[in-house]
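Novice: Down below are the structures I want you to see.
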Structure I
Amino acid sequence: MSYQDHIIEMSQLVRSKDGKWDGVSAEAVARMRLQNRFKTGLEIARYTADIMRKDMAAYDADPAAYTQSLGCWHGFIGQQKLISIKKHFGTTKGKYLYLSGWMVAALRSEFGPLPDQSMHEKTSVPALIEELYTFLRQADARELGLMFRDLEAARKAGDAAREDALVEAIDNYETHVVPIIADIDAGFGNAEATYLLAKKMIEAGACAIQIENQVSDEKQCGHQDGKVTVPHEDFLQKIRAIRYAFLELGVDNGIIVARTDSLGAGLTKQIAVSLEAGDLGDQYNSFLDCEEVAASDLKNGDVLINRNGKLLRPKRLASNLFQFRTGTGEDRCVLDCITALENGADLLWIETEKPHIAQIAGMMDRIRAVFPKAKLVYNNSPSFNWTLNFRQQVYDAWQAAGRDVSAYDRARLMSVDYDTTELAREADEKIRTFQADASRRAGIFHHLITLPTYHTAALSTDNLAREYFGAQGMLGYVLGVQRQEIRQGIACVKHQNMSGSDIGDDHKEYFAGEAALKAGGVHNTMNQFA
């Protein structure tokens with residue numbers, strides 16, 4: 001409905017009340033309606049799911065149309081990302097937010113900072129989704145409020161052309177509300193627990209839920225050791241549980257991201273159920289590190305499996321976990337991904353130990369031989385040393401091509417001594433084009449950085465603390481923060497406006513008319529930043 005249509009509809013309603021509602025401005029109601037386009041999280045989930053589905057189709061047609069996101073741990077952080085995206089690029093198209101379980105554990109738990117092991121309160125995940133969308137909706141209200149003020153100014157100036165242009169801009173306004181890919185870890189329990197948590201996340205607005213194939217109570221960060229996977233049927237139950245949650249809540253287009261940690265996981269807690277040779281359980285068990293035994297070799301408490309008439313003893317650790325054979329990670333990843341897609345997953349996530357396009361593409365080529373439109377969500381993780389990894393990749397490529405690499409020590413390529421070298425420049429260019437190259441070659445639809453603001457907050461705080469508490473004093477803040485905000489046009493320099501003060505003033509005027517006591521008068525110091 002257009003701005004004018006809202007005004008007309010409200011005018012008719014106000015007039016129908018025989019003067020009792022004459023204190024209500026139809027245009028003010030129209031503005032408030034447009035500033036609060038989304039009334040529930042389910043509306044957001046349906047809207048953003050449609051966006052993701054369209055983006056997935058666009059990527060299928062052209063791999064250059066990949067999407068991106070940055071991880072968030074607070075609503076304000078997510079809001080500022082989207083405000084910056086709109087400011088710099090004029091559109092939010094192809095730009096999402098990522099909700100990282102790692103950051104929830106490290107920054108949102110009432111227990112204090114925790115490792116990424118699913119020990120934090122699971123309700124903090126849907127709470128953060130709701131918080132993110134609250135801040136994104138407030139960003140809409142703020143930006144539209146500024147447009148409404150400009151509209152009033154154009155009217156007072158008698159600038160009809162400017163007024164018409166602003167009305168058109170209001171009618172074609174692009175929201176800050178974008179898809180959130182939300183991390184449900186390994187489901188925080190069994191399939192029923194996964195279903196219940198998924199419902200809460202969807203009701204908060206999540207259109208895409210990422211779940212991993214680790215054991216829930218043994219869950220580890222994907223870039224740490226000690227990861228333990230579950231048999232496929234256990235994982236598929238949780239995928240189905242999430243699908244049921246989407247369908248129950250009417251988000252038929254909801255997206256499930258199936259993540260495999262098998263590349264770095266050498267352990268399993270269970271031997272899969274197998275009813276016949278070659279079934280899914282048998283395939284899972286085929287990767288176990290086993291030794292053939294005779295009945296006379298059995299020890300007390302041995303666990304045995306029968307494969308093709310042979311009695312095998314899987315290697316069991318003191319932890320009661322079973323070990324996979326070394327070198328089977330990629331094969332297990334491929335099987336995980338194909339199985340997930342066969343059972344309703346929409347996107348894949350393969351957690352790797354390094355950002356190496358050839359490695360990712362090797363697995364995706366095998367998966368795409370079965371599912372030609374298989375697509376990845378890929379973690380451009382801060383756990384990777386990107387500089388060292390890519391310098392080593394360039395070094396290895398040069399060496400394989402017969403180029404002289406005697407000026408470089410591969411073990412210390414991270415050194416600042418190499419920052420201005422030809423090798424470093426080539427490596428940086430490969431980092432710059434990594435996302436485009438990997439999307440074209442390795443089927444990556446979505447690139448994300450899980451923990452960017454964890455690191456940027458630490459870096460900027462360190463810089464400010466060094467200057468402010470050092471010899472620079474207040475100049476450390478002014479030079480490093482405020483003056484940069486002003487020069488770069490950062491909206492937050494007017495922090496009162498960003499917090500909603502002007503929206504509150506508008507509401508006071510709607511409610512009280514000329515009697516409104518507003519904060520944004522001539523004595524408001526924010527006017528110094530006009």
Structure II
Amino acid sequence: MKNLIYAISSGLLLALAWPTYGFPLLLFFAFVPLLYAEFKVRNSEKKFIKWKVFGLAYLSFFLWNLITTYWIYFSTAFGGAFAILVNSLLMAFVFMLYHIVAKRTGFSAASAFLISIWMVFEKLHLAWEFSWPWLNLGNAFSEFQNWVQWYEYTGTFGGTLWVWLGNIAVFKAVLLYKEFKDKSLIYRGIFKLSLLVLIPIGISYLLLSQVEEKGETMDVVILQPNINPYTEKYNTTDTRIGELLLKLSEEKVSDSTRLIVAPETVFADGTVLSNFEQSEAAFFSRQLINKYPQANFLSGISFYERFNDPAKVREQSNQIGPMDWYDDYNSAFLMNAEDIPQLYHKSKLVVGVENFPYQNILKPILGDVMIDLGGTVAMKTTQEDREAFVLNNQSFTGPIICYESVYGEYVTGYVENGADFLSIITNDAWWGNTQGHQQHLSYAKLRAIETRRDVVRSANTGISAFINQKGEVTKSLGYEKQGSIKSDIHLNSNKTFYVKHGDYLARVAQFLALFIFLFAVVKYKRNRPGI
């Protein structure tokens with residue numbers, strides 16, 4: 001019974017630490033009750049040890065996932081259940097690997113393995129087709145961005161390492177006290193934890209004091225049309241959307257404005273990709289540009305391309321009949337008075353909504369079950385490279401679409417391709433007025449710190465915002481508000497250490513986890529009787 005309470009305590013502590021309502025200081029000891037429960041089971045139980053450890057871990061991680069990401073249910077019931085249940089399962093499996101290694105090695109090796117294998121798990125969630133990095137530990141500091149200004153060197157994996165070092169320090173102090181019953185060991189543990197927490201925060205504030213807004217300034221206007229995706233968006237023509245955007249632009253656009261940004265798939269009629277320049281979206285974009293010839297217009301749009309040539313079929317193509325396919329795109333475009341339209345197709349897709357993962361393996365088994373239940377009408381087609389749009393003043397922006405903004409190293413690809421600032425276009429209305437859209441905005445602040453780029457964020461129903469290079473929201477327009485906001489942003493061409501080197505901490509962790517695991521297995525086999 002005590003072990004169940006320990007497991008529940010860890011789950012609740014993790015949830016209470018999460019943005020945007022939580023306090024991340026709790027993270028530095030949130031795993032300790034679960035670690036202690038595993039230690040007790042490992043050293044006292046004789047039967048079904050692995051299953052008991054797995055059950056306790058699953059309980060902790062299920063509570064964490066449920067409380068922090070329940071809002072996925074509002075966009076897709078099946079997708080929400082799948083994300084919560086399966087992500088909890090994967091976390092419990094990672095904890096089981098730690099249990100296996102802890103039985104065969106000492107405290108230091110097991111702790112190093114736990115930190116490393118958790119980082120490997122987080123890296124996997126950034127890369128594979130079941131990608132769901134929402135609960136990567138480094139994201140938890142997004143509302144306390146002044147604590148993690150050093151993300152420009154480490155990315156969010158620095159935060160993950162920080163959290164685990166704190167938990168290991170507390171866990172060790174608890175074990176030592178249980179063994180020796182000496183209160184000074186607890187005081188020593190508190191002192192070590194204080195140093196582990198306060199020194200990185202102190203370094204962060206030192207960095208913050210030295211950060212200067214770099215680059216020339218540019219006048220930008222964000223449009224927030226506030227179209228309900230369930231009742232209005234797909235029943236509203238691109239003509240009416242174009243008229244609304246023109247009206248909203250009149251509120252703030254002036255002769256000094258150089259960029260106007262509208263949200264993801266705001267033009268949702270489904271435009272034929274090859275006929276874009278004859279579309280309603282292009283027509284209203286030209287009207288806006290003719291009225292403000294100095295400005296650039298960046299917006300989201302739904303594209304498709306239908307074809308009957310088998311040679312054009314890709315893995316992400318959708319078949320609708322014999323010799324009849326189409327590609328479906330969630331895209332961004334940029335237009336100005338000087339150049340041809342520039343296009344980018346969203347390439348980090350939402351599992352079960354925009355992407356059927358591992359089709360070659362799962363589709364023969366499941367058929368279209370994930371598509372039907374997950375809410376996907378069609379697989380989205382992606383592109384390989386990150387596109388940096390060039391404006392008519394020769395500045396560059398990365399057109400980041402919705403879910404892509406959760407991926408740190410991925411976003412650095414736009415900067416590597418020349419982006420002086422980041423433009424995020426999104427539609428967070430699927431989740432309702434929940435923590436979903438608030439967390440999504442909050443995570444964008446981490447991308448600003450990692451790249452030291454201003455962020456321009458246009459959200460269909462909100463929250464639209466300007467974020468500076470320190471990760472501070474300087475101006476915003478609230479949820480379910482229609483209107484526009486205007487601000488000057490800075491254009492920075494310098495590259496941070498993280499932009500240049502990406503998730504190097506995760507790459508080191510992959511090697512270390514493999515080394516310790518193999519060492520533990522080989523050592524265990526050598527020490528077994530009769531071997």
Structure III
Amino acid sequence: MIRPTLALLCALAALPAGAQTLRIGMKAAIDGSDPHQSYSPNRNVQMHVYESLVEQDPNMQALPGLAESWRVVDDSTWEFKLRPGATFHNGTPLRAADIAFSFARAGDARGLRTYSAQMRAVAGVEEVDASTIRIRTHGPSPLLPYNLASIMIVSAAAVGDNATEEDFNGGRAAIGTGPYRWVRFNRGADVTIERVQRPSGRAPEPWERVVFRFIPNDSARVSALLANDVDVVDAVPPALYGRVRTDARSRLVTSTSGFNFYMYIDSGRERSPFVTATDGQQLDRNPLQDRRVRLALSHALNRTALAERAMEGGAEPAGQIAPAGFIGHVPDLPVPAFDPARARALLAEAGYPNGFGLTIHCTGDRFAGDARSCQAIGQMLTAIGIRTEVEALPSSIFFRRANRNPANGGPEFSVSLSMFFTTTGAAPEGMSTILRTYNAQLSHGASNRGRYSDANLDRLLGAIETTLDDTRREALTQEAVRYAMAEAAIVPVFFVRSAWGTARNITLTPRGDQYTMATGIRIAR
């Protein structure tokens with residue numbers, strides 16, 4: 001029996017009654033409980049209930065999960081040693097069949113929110129013995145552990161072939177191997193999970209029960225923290241940093257996230273719908289296909305001003321795919337200079353000395369400061385001669401229009417801005433998703449909203465995903481990042497900072513994916 005220390009008992013005494021319940025106030029509401037539909041708020045809670053073979057540290061580096069170790073057997077085979085005693089909440093042991101079932105189910109999922117890209121390399125799963133599995137891949141797959149971190153393992157027997165959303169909402173399918181189990185999912189309001197008995201030798205989580213409350217209004221969420229209605233809140237906007245930081249009842253925790261606010265540029269079409277001549281007439285050709293024009297857009301941006309003023313200190317200027325500490329970050333790659341004169345010269349070189357007309361689209365409610373940043377970017381582009389109008393849209397409308405299938409005309413926008421982060425946290429996977437030539441059959445370019453296509457970048461990305469040698473693969477990754485940025489294939493603007501507010505007697509470990517994990521929250525000692 002594990003007995004609490006004196007320090008822990010003293011800390012518990014300082015908490016209000018019922019302190020074994022952790023109350024988390026979240027900005028985004030959870031809209032589903034199926035672990036094989038990809039959506040960050042949903043995944044945040046699901047990761048407490050289900051586990052993956054591989055977990056990730058705060059910078060998305062691979063850590064043991066249901067697999068305690070792994071190794072490359074040959075160019076198309078990986079071997080994973082399973083964690084001893086891993087069982088589902090109903091007491092049944094984890095089997096290779098559950099892993100194979102979970103991979104197939106995640107790979108076959110359809111819709112905008114899927115993990116098909118992470119599963120594209122997996123050819124099959126076989127059981128070597130009760131504690132060992134081998135995963136066959138379609139050729140070399142060096143990023144397999146990072147891709148598997150996205151796929152949560154479910155019970156094949158409990159889920160079956162026809163599980164519904166309600167079956168995962170506390171029903172027959174809601175059986176994982178994680179430290180918590182589903183108790184209640186009150187759609188649009190709250191989710192409750194409870195601690196499960198861990199196998200012998202594994203320390204229990206400190207919280208018996210965790211309640212996630214959805215409080216979309218920023219001021220209301222912070223007020224709930226200061227009123228002791230919740231213990232932790234996420235997505236504290238920069239405008240409220242001071243309120244949380246200076247109050248004796250709370251503390252502020254911030255860190256740079258992997259979420260990159262990008263300018264997606266329509267370089268794939270001969271004519272672009274929201275680009276016009278200076279007189280408003282349709283242009284015969286799309287200027288955004290010219291690298292010099294795309295570079296002009298980049299040099300028009302005062303990223304420091306956007307991060308410090310438009311985002312009120314809630315961002316860090318970006319000049320590449322991944323921030324420091326993440327896979328694929330290039331340490332000596334500078335943020336593009338704010339250089340309006342250079343931008344105007346590039347436009348003139350490209351044949352647009354008087355600029356052109358442009359409408360840019362962005363989210364207006366995805367994170368604090370997105371619409372304000374978009375308006376500021378519009379003004380910066382106008383200053384170099386690109387007469388820019390800004391349309392900030394509700395996220396639900398923005399993503400529906402931005403992610404239109406090519407069969408229906410493709411993405412609607414000419415230049416759009418939104419933040420993106422791949423669940424693997426790896427720059428190569430991010431580039432394969434947002435920059436690789438679109439190919440639905442190969443799961444390439446699923447979020448390539450500008451339909452950028454470059455044979456050299458495709459070649460580099462293909463080499464990266466088949467190179468098992470770590471040193472060689474890192475060199476290829478840095479080459480791909482440098483190339484994509486030199487071509488202005490996409491224009492990074494800033495990395496969004498994450499911010500949490502906690503009660504004064506609570507500590508929280510910040511994560512690059514912005515998740516609020518009860519497993520990383522402790523009573524301060």
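Novice: Once FRET efficiency 1/(1 + (r/R0)^6) of positions 258 and 506 (r between Cβ atoms, R0 = 35 Å, to 0.05) is calculated for every structure in I, II, III, which label goes with the largest value? Present the calculation step by step, with values, prior to reporting the outcome.
Specialist: Working: I: 0.15; II: 0.40; III: 0.90.
Largest value of FRET efficiency 1/(1 + (r/R0)^6) of positions 258 and 506 (r between Cβ atoms, R0 = 35 Å, to 0.05): III.
Novice: Quick check on the output: 1.04 is Rg/Rh (Cα atoms, Kirkwood Rh), derived from one of I, II, III. Which one produced it?
Specialist: Values: I: 1.04; II: 1.01; III: 0.98.
Only one of I, II, III returns 1.04 for Rg/Rh (Cα atoms, Kirkwood Rh), namely I.
Laboratory data are not the source of any read-out in this text; all were calculated from the coordinates shown. Please read these numbers as outputs of a predicted model, since none were measured by experiment. Cβ atoms are built from the backbone, for glycine too; each structure is taken alone.
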